[in-house]
Each structure stands twice: as C-alpha cells, then as structure tokens.
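For reference, the structures are reproduced in the following blocks.
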Structure P
C-alpha cells in the first residue's frame, strides 16, 4: 500500500490533499518564545512518554539525530514546516507513524503541532482523527486552556480552537484562462488564507495553492470545516468549468500538455523548477484524459521523487545539483515506462 501522498482521493483532479492541524501548548510550561532550554526538554520528555500510549504506530524521533536530507524530504512531503527543519540547536522532536498520515511537531511555534493528512478532499474524517488523537494526548498531558478564550497558543491568530483546516488545490485551467486572480481574491474575501506550496511565506508553484481558515476564535471546529467545504466546492466547480473552456480549443490544449509530456519523456537533464511547471501541465492532461500514457500514481511519484531530498533518499545517493538534474531525468523516464 502506498503512502497517502502517492494515492488519489475524492476530487483529486483539483484537490490534491487535505490537512487538519491543531496547535496546543502544555499547561505550566512557558510558550516556546519565552521557554528556556530546560523547559523545552520537559515538553519533549512528556511527549516521548505519551507517545507509547497513543497508538497508531506512532514513533518518537529527536530532530537533532536526523540528517539534513531526511529533514528536507519531510518538508517536501509537507509533513513538517521549513522552519521546523532548520537546525538551529533548539529542542525539537517529531512523532510520526509509518503511513506518515499523522505528524506531530514538538516545539515548533507551539509546544505541539498535531497534523493529520489525506489525499484528495477528506476533511470530516480527518477532523475526527485529529480530535481522537488530541483527546488521547489530553489523557496524558494537561493543555494550556482558558474558559473564556479556548486553547492558548503562541500566535494570537490560533487562539480558540487552535485549528487550521487546509486543502492543497491544483488550479492550472483558472491560470490559463486568466481567472485565477479573481478567484483568489474571492477566496480571501470569504476569510480564507491563500498560501503557496510550502505554506506560510511561500509562493505558488506549479499552479498549486494552499487554502486555509483565518479565524480560530469564537467558531466551532464543525463550522470551520463547513466554511472551507463551501469554498472548496466552489473552487472545484470553477476549475472544472475553466477546463471545459480550455477543451473547446482541443488542439491547443493537447499540444500544450503533450509538449510537457514530451520533454519529461525525453529530457537528459531537468531541474526542479522546470519539472514543477511541466508536471502541472502533465497532471492537467492526465486528469482530463488527454494523456493516456500516464495515471495519477505516476504523476504523484514524479512529483515526489523528483524533489531534491526525496530523489536522494529514493536513490540512496548524495548528489550535487548537476547530478540531481541528470538522475531526475532518468528517474522520470523510468516512472513513465512503468506498467
């Protein structure tokens, strides 16, 4: 069975993945920004002990014992944040299961960042899983909580539920038809945040956008899910409508996506930036049934294993930039040829 990020899910032609994240802090220990090294060690010790009682096949890892390529591979899979991967001597740990659909960052911005993931559109079931894990942790640890405000967090924008609900969406047709700006502005007007491929402060690449809620205070978890669901359904509708418009000029569309496929099938070297642009068109062509030589699994494999760190992990080789470009082209061709 493949990990969630290689699978397809509901509405995965547009909604690539769904994520639920809960920000939590431990009562009696200062928030990370004011915590001493000893305070942060206490957080790690409490979570290391709690891990054994959580289930789900979760395992505890000290980030200081993890090599840089492994850390970056987790960033590329969206399992940890880029800031969390930085080796700045802080007391950090990661609790993660083999399927990698559960990832708990210890001592990121908050003491705990509990994350659950699923391919495609799958928010309701994810929320149930996140709440289940959260309640099991609460059986082991007392959270910082206010009867008036809810869960207390390092950043005021997370106070309340501490919940961030997000979807990663692929919007190539809206971009090609020139409607992407209007759609993104409308999303923002509905109280949602739009970010790039790697979350906060990152830019959109390959027509990929992360959309999540802004409000966490004075709103229930179910209302947050409901609000994002309405937005997501509208996005899916608009993107599919834009694809119908593009398909009216079928020759131009087929030429565009098959040019991208042709480069990936025959190139001798390719860098990450070019790959991200080309795979966006190939995914569009595959999802629309134009490129019959490809399927979702092949697209997802290329997207993941072509990233710098995951390429090196997959090949079990440490490579410089030039050799990565050569090996990436070779890997892509091998994946395309798979039965």
Structure Q
C-alpha cells in the first residue's frame, strides 16, 4: 500500500509562510508606497510586530530599496494591474480575509452578464467600463473580444506579480515551525501539491529526513521559485458555466492543460492506497480531483485545525459529493477526520511544542 500526501495552502501556513492572498495584498500595498506612505501603512497593517512580521517587512524593504531593473519592471506591473487594485479595494482588513476565487468569479461573472444582457453596465469594473465606452463604434462581438483579451493579459500579469512575490518574499522566509503529525512517524510515497512551493522537502532537509523524490511530487497548479525556467502557475476559478468558452481561460481545469501541469497523480491512484489531506480547504473549485482521489482509494484522512475548519470542510465535501454519497463515505469510514493538534517551533535549536495556530 502506498500513501499519498495531498497539500493545500494551509500546509504552507502551518509552517509560518506568508502565502495567504492577504499577505500578497499587504506586500503589494507596501511595495508601492513611498517613504511617507510606507510608515503610515505599515502601522495600519502591522500594529504589532512579531518576529515573523519583522522578517516579512525586511523582505518588503529589500524590494522597495532595490535598484535592479527587473524589480522596477515588476513595480510597474503591480502599479497598473487592475485585478490587484480590485482585490485591494474589496480587501476586508478588519477581518484579515479576502476570498480571491469568489471575487474573481464575481468579477468575471459581471462582465459575462453584461455581454449576455447588456443591461448591467453599472456592475462593470471601472477599467472595463472604459474599454467598452471607448469602443462603442464596434459591434458587441468585437467589444467582447477586446475585453476578454484584456482580462487574459490582466490575469497573466497578476500571476507574474504573484510569482515575483513568492520568489522575493516567501522563498526568503525562514521556516521556523512545522506540523508535528505530518513528520513524526509518517512517511509518504507521493505528494500531490496544490501549492506552488516545495515546503515538505525543505523541512525534510532541515530535519535530516528522507525527502520525496521530485519524480514522485506532482505540482498540480505549477510551481514557483528561482529554480523554475518559466512561470507555469495555475490561478483561476471553477467551471461554473461550462458552455461559455469566453471564460474558459480563467478556469483551473483549462489552465492545467494550457500550462502542461500534467496528470501524473492518476498513476498513483488505486484502491489499495491511502490519501492524507493536509491544509486543503476541500473547496469545490478542486472538486473534480478531490472526488477522484477519495472514490478511487481505500481510505482518506483529512486533517483539520479546529471545529470551524472541520465544519467548513464537511460543508465543502457535501457540495462535491452530495449529501447521500458523503454520508455513505463518512459512516463507512472511508473518510476520516483528524484534528491537527500541535506544531513544532524551532528557536535557538530548541524544539518547543505549541498549540497549532494558523
């Protein structure tokens, strides 16, 4: 029997890495700020500075002070990207949360709705209104083509900016903790990663523990980092309108094909194998793959952080499987939930157990 570890963004967060979309938006705001703005915005974003925030700000300052031409190129990309502006406008800083995929879905849905009905101009983002109003001499089909080509370029630039952030900040962040249950007496044959990072092997190197061969790791959404020859990051939404090919470029399933991220994980799936999910929300945007993994293997273990996280994962799985099928899988113990109880902090070469906080 083989054991497959499936990881989502919560896995990186459990290692103290700044991989939330809110981290990226905080970086974007501070990266673009002048010296006076920086001081004020830093105080608003980080009223209390811990060690992790100090490191985060140090990496941001390195970018801000850099005179490297490639950094300046990205500064211009950040400044003009309308998706970054849109997400920053709707970022609820008080809640410290932004649902990127839902917002992107709404952004695209409003534009799609306009071209279908042409009666919701007021719902269009400002930059799209400008495109529409400056092309009124063209017919609807021509304007739609212009708008969706513009959207493709915006998304590509947004992904480039995110890749820049990972290279300049995330990969320069020291991993100072890790979830104990995943590394203690648990070995995996394969990793299916929805992340862009190689965090598991970075920790294994630190612990002098056997790493997973790169041939046995599938980065389903691509991979970022300085070792990459090109950016193949997948970033998109679920297939909410299968018949509408105008929006296909923004769908995860299409991007996985477009960017050749492959499907080698399918070779690892058989009824004798066991799946362990760690840090994945079980969201319906990845529902096709989650369903395949769970139904075609013997047992699935899903780690959760707290009661709220557990409940949300159950809700998401009900969306994927439907009530009856999920209950069948759950009560037959084909799906097991386990609380991730502790992390290990490394400080001054001391190992300290601490309640997991994400």
Structure R
C-alpha cells in the first residue's frame, strides 16, 4: 500500500505571516511522502509564497497542486510554479488552452482586418462626399497637412533618395565595367529609381514621419476624449480628421515623386560621370531609350497607393488606441510597423501584376 497523503489547505490570503505556520505543518513529513497543496480557498498571495512553493517542489518530489483556478495558474506559471499538478487531465487542458489561444488570435486578427477594411471603405466614401458636397471638413486643415506632409518631408526624402541613387550606382558600376557595359548603368538607375526605389523609399519615409505623427495626434485626441467631443458636435471624427490628410497626401505625392526621381537620378548621373566617365547627355540619352512616361506613371500610382496605406493604417491605429499614455506609444509604434509591412506586401503584389 502507498503512503498516506499529507494534505495542506492554504489560507485565503497567503503572505509572509502564514509561511512559518505552514513550515511547522510540514515539519516531520518525510521527503518521499506524497504532499498535496490545496488552493481551493487561496485568493491572494505575495512573493514569500512563491519562495515557499519553490522550496516544496525542490524538496518533495511527490508534490501535487490541486484546485488551482485558471487565473491563478496563469500567474503561477510565470514563476514556473503549478505546472506539475499530478492531474492526468493537465495535458488535455493545456492542449485545449493552446487551441483556445490560437483561436482567440485568429478571431482577433479577423476583427482587426474587418475594422481596417471598414475604415478604408468609409474613408473612400467620405473623401468623395467631401469633393462633391464640400461639407464636414475644415478646408484650412488640408493646407496645413499639405505643408506638413510635403514641405516638411521633402528634405529627408531628398537626402535618402539621393544617397540610394549614389549607392546603387557605385555598387553597379564596378559589375557592369567587368562586362564592358558601363553605359547600361543609365538604364539600371533610371528604371530602378522611377519604378521601384523612389516609390518604395518615399512610402517608407512617409510611414516613419507622417504616419507616426498622424497616429500620435489622433490617439492623443482619443485618449483626451477630444474625439468624443467631435461626435457631440455632430461631426464624424473619421471624416473630419482623416479626409484632409487623405486629400493632402494625394496632392503632395506627385510633387514628391517628381522631385525624388530627379534627385535620385542625379545621384546616378554624378557617379556615372565620376566613376565611369559617362557624360550626363549620354547618360540621359541612354536612359530614355528604356525609361518612358508609362514607367513614371506606374511609380506615381504605386506611391499614391503607399501614401493611402500610410494614412489609413495610421488613422486605424489612432482610433483603436487603448486608454493611457502607454497606449499612445504602442499605437504609434504599431502604425509604423503596419504601414511598412503593408507597403512591402503591396509592392510584391504590384511586382506580380506588372512583371
């Protein structure tokens, strides 16, 4: 016959004051005696109880925990406590919990995707409504956003695109020289900048600069209940706050793309002249044999899509922010990550369609 089980009933509040009494209770219990700890009544505990449980697990190999509530089990698992309960159904419960967690994440992703698509559809509708009726939006905000998104973004876009043009030219010139194809550097730089690099880098820069600002502004208004105040005044926050930004990004991007294309190609021209000795007139003559107006419009269309992705993603994260300053920071970070991820994913879709 097996040894008698030593059962210990934990108090409702397990603090450092109760630890000596429990040590007295297990005094004299042999190491190989089955020890059962009953959590039925326990509702609160402190760090001293964690140390007590660890001592029991280390010294009593036949230790079991019973009647552990799910919330308490989750807390104890952070301290590697309560995993070995001796209950044969634990593995099944654990698997059920895992499936439940996976299902919860799938449902949450579905809700997020649905919310994002609903906001996108609403903003398209609101934008066309404003263009037709000119109501529900403060017109001066459009000019403010044009200044912020265009004029303030141009310096960083120019610097980044110029450096990318220089980098692509330097790394490609040496390889082309080995094959005696130096002149094709013009084709590579022109085609790559106009159709791929300028739209992609402009979108990513806007995600980091413009997108983060939009999310921080809207999420702060949500936390401070300014969004609720707009509703009480009869305004639609998603229209009042987002439509000016969508119109502004649509007007700003063509100018940004034109200037970024010129600056990026200028970087390539500079490297081609210094490294490969290709004069600018020959560079442009060769480039225009490959790069046409259709390539420019493809790059412009891609950048417009990327710009809308940035604004919609930023607004979505701003309106869905959790209460508190921490939520604003988390939402801002998530908006940048979401925008860049969607930009790269949509760029892959464009590549599959166009090539």
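Each reported figure results from applying straightforward, stated rules to the coordinates on display, with no laboratory input. Note that this is a predicted model, so its numbers are computed, not measured.
Of the structures labelled P, Q, R, one was used to calculate mean projected area of the Cα convex hull in nm², for residues 40-103 alone, giving 5.5. Name it.
Numbers: P: 4.2; Q: 5.5; R: 4.8.
The read-out was computed on structure Q.
For mean projected area of the Cα convex hull in nm², the highest value in the series P, Q, R is held by structure R.
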